[in-house]
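Following are the structures in question.
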Structure I
Amino acid sequence: MDQKTVFSQMQQFGNEWLKLMSESTNRFTAALAEVEKFEKQGVAQAVTAVEEAGRVAKEAITAGEQFSAQWRKAMNETAQRTVELITPKN
């Protein structure tokens, strides 16, 4: 083989290797873009879940507060009726 043929073959090999590396890099970049897309979806879902959990917690606290207020009112009315019943009437 003469030097010109060897050089031409090496040049072809180099071009094919560069093409392969470029394609591999493009595939890797595309895969990273997909990972980023899934990551953003996951973060959005996590934020939504946290917001929903906060909303549910606030509703539970409000319901508990209302129940407690109703219970206090009922106990106060009961205590007042009890006092009225045991207080002698003239």
Structure II
Amino acid sequence: MAANIATVTSKGQITIPKEVRQTLDIKEKDRLLFLVEGDRLTVIPLRHCPLSELYGALPAIKPYPGHEAIRKAIQSELGENMIRETE
């Protein structure tokens, strides 16, 4: 395990050492999760997953009805909710 040291600035910021960024493939605007366990801090990079990679990740329970059918279903549900609120 490599040791790297970073100094906290007056604004509470740190610079992640270059070697760590390269090893963990951390780039600008990546998000990091900070976990505090007792007196230990664990930093975990949160990986971005393009939407295209998620295609097919979940099984289709029923066929896709199409945009227009979905719009009509939403409009119908909204209308029913509005009627219920006025009663």
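Rule-based calculations on the coordinates, nothing more; no lab input. Computed from a prediction, not measured in an experiment: that's the story for all the values here. Cβ atoms are built from the backbone, for glycine too; each structure is taken alone.
Kindly point out which one of I, II the value -35500 was derived from, the read-out being helix-only ellipticity at 222 nm (-39500 (n - 2.57) for each DSSP H run of 4 or more, over all residues; to 500). Display every interim value, and only then the final one.
On the way: I: -35500; II: -10000.
Considering all the candidates, the number was obtained from I.
Once distance in nm of label points 7 Å out along Cα→Cβ at positions 33 and 73 is calculated for all of I, II, which comes out largest? The maximum falls on structure I. To test your reading of the models, identify which of I, II gives 86, 6, 4 for semi-axes √(5λ) of the Cα gyration tensor in Å when calculated. Source structure for this number: I.
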